[in-house]
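Some structures are shown below for you to check.
Computed from the coordinates by the stated procedures, all read-outs in this text should not be read as laboratory data. Predicted, not measured: the structure shown is a model, and the values here were computed from it. Cβ atoms are built from the backbone, for glycine too; each structure is taken alone.
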Structure I
Amino acid sequence: MPFSWLLLSLLAPAQVDTVVVCPPVLRAAIRPWTDYRKAQGHRIALVDGVASAEQIRQEIRQAAKDGQLRFIMLVGEADLPTKAPSNARFFSVPTHYVPAKVNVHWGSEPDIATDNWYADLDDDDVPEVAIGRLSARSPSQITAMVRKILSYEGQIAADASQAGDQWRRQINLVAGLGGFGTLLDTAIETAAKSFITDGIPAAYRTTFTHASWRSPYCPPPSLFGETALRRLDEGCLFWVYMGHGQPRELDRVQVPGGEHPILESDDLDRLQAGRGAAIALFLACYTAAYDARGDCLAEELLRRERGPVAVIGGSRVTMPYAMSVLGIELLKECFVSRRPTLGELLLHAKRNMALAPRTDERSKRLDALASLLSPAGSDLADERLEHIQLFNLLGDPLLKLTHPGELQVVAPRSARPGEAISISGTCAIDGPATVELTVRRDRLTFRPLLRESYTASPQSDDEYRRTYAAANDNRLVSVRTTVANGKFRARLDLPEQAGGDCHVRVFVQGRGGFAVGAADIHIE
């Protein structure tokens, strides 16, 4: 045998569903995770990480021969001699490099660091199994990550007895400015709008933090970075950044006469996430350059005990079109297909990027726009394939995604301002419920001031705070009720200022879990 640490594959090779690649120095630290997963029924083969990438890949393919392999976990940072001290080899699992074809037209390096290669079992550049990496250079870093993973998966049981803990239905989005020019910025705005209005079900709560001082979704520009951190801290299902990125920092908020950082590695010591650690998604360049000299932003976030539980990001220059496609596919896999784990969610989103027909109207419109933006000689299919390589999961591919139970909401299709309307519904979970009337996410509950100039002052900051808070609260009215014996009823008194397309959304949490639902209503 080429390795001494194929313990479980030696005993029962036909039963392996998970391969863990780990150097010996990190074995003890990862053992609580392997014990936990084995208790869940997973059958794990342990492969020694101190080997060449080709040897590791050969062992993975051997474990996959019976068709049962579903997950690959890489434990250790990427093997790059110039990145870390001479003993780094003992803490690393090598990554792979593929030639860049499309993003080199946008100034990227000629090769792309990717772990996707291990999960591609038939050499077509498309993964067949889910893969993730716990990037670490010490046992203590692995211990912190494992503790965070186990805590995350244990929270749903705790949440069942705490009505009102609603972080699992919240998604926080942060957007920088494109700065590519009108057409490319339009593509970024299209992706953001898709996240906010089209792909996320109406029953979910969203916040939007936009790095344009003219936007009602912009907090005080000098506090933008602090606001982005707090959105990570407060607890949410996903924290998503769209915009420019570098290995250790995001873009900056540009204001007349100055600029302010959005997020930097040096800020991460102030992270205070407790319950509801986020899954962070960076639709940006370089933020997950896990092979770069020094630790990248995604690695730093993953290693922080009070930071996100997992991070998905790009290792090199990324491009608006393919990122838009990836974002759309991730939303579908989460909210429509309801994939059970984070690794499978990313796996199927990537497979859809390469294999799914692009014949629906939204795909055709996006492809038509992208054809105007793509560099001469490049192909949209090539760009999508390249982003399958570019985006990697730093985190546990077996991380459970707890989806809400079904909740049926019955509401009138239309009503008039000032009326009282009756809301009813059914749900398999009994417990306290929140019933809200909200405007659509592409609307506001107020008319914001037009910002024609910018002046930094305490008075200006106060106005920014009030406007930002109001823009991120799309509720018109909210009441509490209770689901009992699978049924609920509530009365909503519509405000006189209500109007336009709205939603009635309901959240219930009880000992059986949680559920969400929504119904459309038009206020005349």
Structure II
Amino acid sequence: MIGNAVFRHYFTGDTTLSALESLTDHVRQTAMLDSVQSLLYWDERTYLPALGGDFRADQITTLSSMLHQRRTDPRVGEWLSELSDDAQVADPHSDVGTLLRQVRREYEKQTKLPQRLVEEVARYSVTGQQAWVEARKSDDFSKLAPFLEKLLSLKREQADALGYPETRYDALLDEYEPNARTRTVRETLERLRQDLVPLVQTIQDANRSAPIDHLKGHFPTAAQSKFGRSTATSIGFDFQRGRLDVTEHPFCTELGPNDCRILTNYDESFFPSALFSTLHEAGHGMYEQGLRTDQYGLPAGQYVSLGIHESQSRLWENQVGRSHAFWEHFYPTTQQVFKSAFGNLSIDDFYFAINDVRPSLIRIEADEATYNLHIIIRFEIEQELINDELQVADLPGAWASKYQEYLGITPPNDADGVLQDIHWSGGDFGYFPTYSLGNLYAAQFFEAADDALAGVDSLMRRGEFQPLLEWLRENVHVHGQCYSPDELIERATHKPLSHEPLMRHLRAKLEPLYLQ
């Protein structure tokens, strides 16, 4: 997709490109190159042959170098300077105002990073993730440890080059949740923890337990895949603009305005795993599909933060997918498809089973109530790693200790412990807290949508998910980066971010199941 101004320049001979046209076309073309890199990452985690890893690392490194050169091109600084007093930027929330604000922010950050550092981070993000796959398969942390050592060294160097207001971790957190501060996130999660732990303890002390054995059995991958795809379609994921594939660790990636890839992982012995990860990734995908295609590659057409992105996945997975109303619509079909497992199981028992609350080892399979404790553990550990207060060799032990302290369980091995997540092996330090922020955003968005739509449950019982999706499109998706996460949540809900909507949601769901 050649920008309109560049098209005119090459094919009509018009050489009078304005600074705004030049900058816009430069940013669009950079985004196209970035989408090629995303395609290579997607392929790496799906179909890349076992011996293709080294060359893929070379490809990613080359593209990362090219992208960094484009983002630090001196002409970008010149265009920004020329446009600094332009009347078109008077409104910082307009498309043009957003373009200049966000490009300036990125330019100032990227120009602080040495080319060599960018290339090394890119290379080790690929080789580290490949090492993670082998380490987890063989339950051998030593296979990943050297890569973590190198990545941590590089990420510390990156943080120091970027600079930070209070702690190194601020610089890394800012990559995923712009302008967030470690101290503020810590305080937010601590308020959540203070209300969450007593609720979880009360549930653990209750005399009721969910009938989770009904979720175990034999669920053929083919049947799960067909059911998951149908469910994702029903809630609004457009398969004309996306696809569903299989990977070791579920994720979603955007490769173009009409090309969104979601990926899941199937467990034939446990029903919820693939379905809820599919709903989760479809939520991510519907956010990408809801961004403005006319602004593709520009800030107004890009997601604003990973916390907001995560809110969309968690909302469809939990507020929707684990609701009784959702299953009043879908459960008859579920019973037909998986008759041997659910044919004689009541919807109430099924609903109780999928909302089981108990400490567990695996984050992506954790219930809504304990999930954030998994995130807090990771948040605390990675700060210690970045601050050089915890050594990589001691990481498995620290992980096990935290799990015992926060959840009362100890991983039996590293594969289900410190090796369960892919993030650190790709250098994604600072990413994890956005999951909990996403839970908070999700509950607050859903509560506001429920009020605006006069009850989402009644719509879901009829299989009507479009009104909720349209509310999210109007209040979240179409704004791209025109508003900060804090501004976006206030515009949509008329309140600042709070942990209280999430606690109201959890109490309303779980107390009737466990305490009545």
Structure III
Amino acid sequence: MVLKARNVFGIAVLIGVLVLSGTSLLAADEPRYGGTLIYGAATEPSGLDPAITFSTGGQRMASNILETPLRLRDSDGALEPALAESWEVSADGLTWVFNLRQGVKFHDGTPFNAEAFVFNADRQMNPENPYNQYGPWVYWEWLYRNLVVGVKAANEYTVEIEINTPFAPFLNYIAFPGAFSMSSPTAIKKWEGEYGTQPVGTGRFKFKEWIRGDHITLAANEDHWEGRPYIDQVVTRFIPDNTVRSAALIRGEIDLMLDFGKTAYTVLSAKPDIRIILSPPVNISYLAMNIRQKPFDDVLVRLAVQHAINKEEIVQSLYGDLGEVSNVPIPRSMAGHHSGIEAYKYDPELSKKLLAAAGYPDGFDTELAIYDAPRGYNPAGSELAEVVQSYLAAVGINAEIAVADYTSHIAMTQRREHKMAFYGWNADHLDPDGFIYTFCHSESAEPGGYNMPLYANPEVDALIDRAQVVTDIDARTELYLRAQEIVNAGAAWLWLSSTKPAFAISPRVQNFIPNPLPVILHFDRLWLSE
């Protein structure tokens, strides 16, 4: 017996975008073919194999080259068929069956079928596979290693994935451009460890060239199963400086940019020909207090920190209209968000009283660790630490700022050496499990996880574990609401803010619709006016 699968959990509210300047989001012109879109990217990707790269820039490019069994619809984030035409799950929730689309070819002309599907999974999950050595397979390790038991071909166009426990977020995981993005087995065998520089998928665009330090070019796939895209090609130029990118957009040298902060937003919003689109936030920025180190093992100290910080002022001064205050680990645009939990009141005098009650009437010295460059969830970068430092100093907490590059910052926190550390998260999929499990479950407090306060609460674990199994949306929401209430009482995280992904677009770009996930950037439905 099988049960027909559906979108068991995703974004709870309508995924809409807000056009703040320029012309309407919807195009006035009729669709036309041809032209080259110039995208100004803030960073150069580390690679283009989505099974390996943790790079947002790499995922954005790869989402146009490679496809997944399911995909997130740009307009509202709903799951829809892609390389799988339909899917089913067994009555016990342990076997997922995907019926693959027939007649699809990779860009190198080889067929996409169940054999190719299984090859992509096996190179990541099987240490004996000769191509396994070219990892690390970051998404397989993170999302699937402890979940997927096996992947096999039932026939030429049917794949069965066996998992070890019913898992409600599974379809949202499958739709994410990571482990189940389909690459050509022939290309993988040809390029081996260099495949990430020569990706071959089934997507609407083919990889054309990568000139290091300058640009990546994608060309239209004339033979795509949905038909070719409107534009002929996409050239992604790497322009790290926001001021330089903004000037290039204003001069018409690029057509699209994102990942910019308050200053660039203010400049671009004043230009009548530039459209600014804001998407609902699907990220969180926070400050973690390591509860396994003194003095943060004392909840009174953690509460003192909460009451010492004016989050409203921080968000307004650093992010302006791009930011909003967060009080819980699940963003407001996602199902399971607890809107009833209010921020700890900004009250420096109460903070001092709490410190005195905890045995620190004169405050204490500590360290405040942060990454050196802006992130999608914190466009202000290390400036955030300076602002928080000043609030802490006002109540007697003397925090020395330790700035490191992002890789070193994460390595230090993974060694669990931090006292107070800034971190954040951009959604990888649209299931709230990706936030609350990642941040708050005790398993994620182990090395390799992202529970930065090292928080462990058996009741919270039980609620999250139960929510992973239950498929009813209302029942899952109730479990998440209760878990967030318990987490809030522990005060181990200072949830700071979410930021709205912002897109700045030239007047010749028509019908651009952002995907709800910032790591997905589709070019296939837009066209260029003359």
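Which one of I, II, III has mean count of other Cβ atoms within 10 Å over residues 330-337, as calculated from the coordinates, equal to 22.5?
III
Here relative contact order in percent (Cα under 8 Å, 6 or more apart) was calculated and came to 15; which of the structures I, II, III was it taken from?
Working: I: 15; II: 19; III: 22.
It was calculated from structure I.
For structures I, II, III, calculate mean projected area of the Cα convex hull in nm², for residues 74-321 alone and state which one comes out highest.
Max of mean projected area of the Cα convex hull in nm², for residues 74-321 alone: III.
If mean count of other Cβ atoms within 10 Å over residues 34-41 computes to 12.8, which of I, II, III did it come from? Write out the running numbers ahead of the final one.
Numbers: I: 12.8; II: 16.6; III: 19.4.
Traced to structure I.
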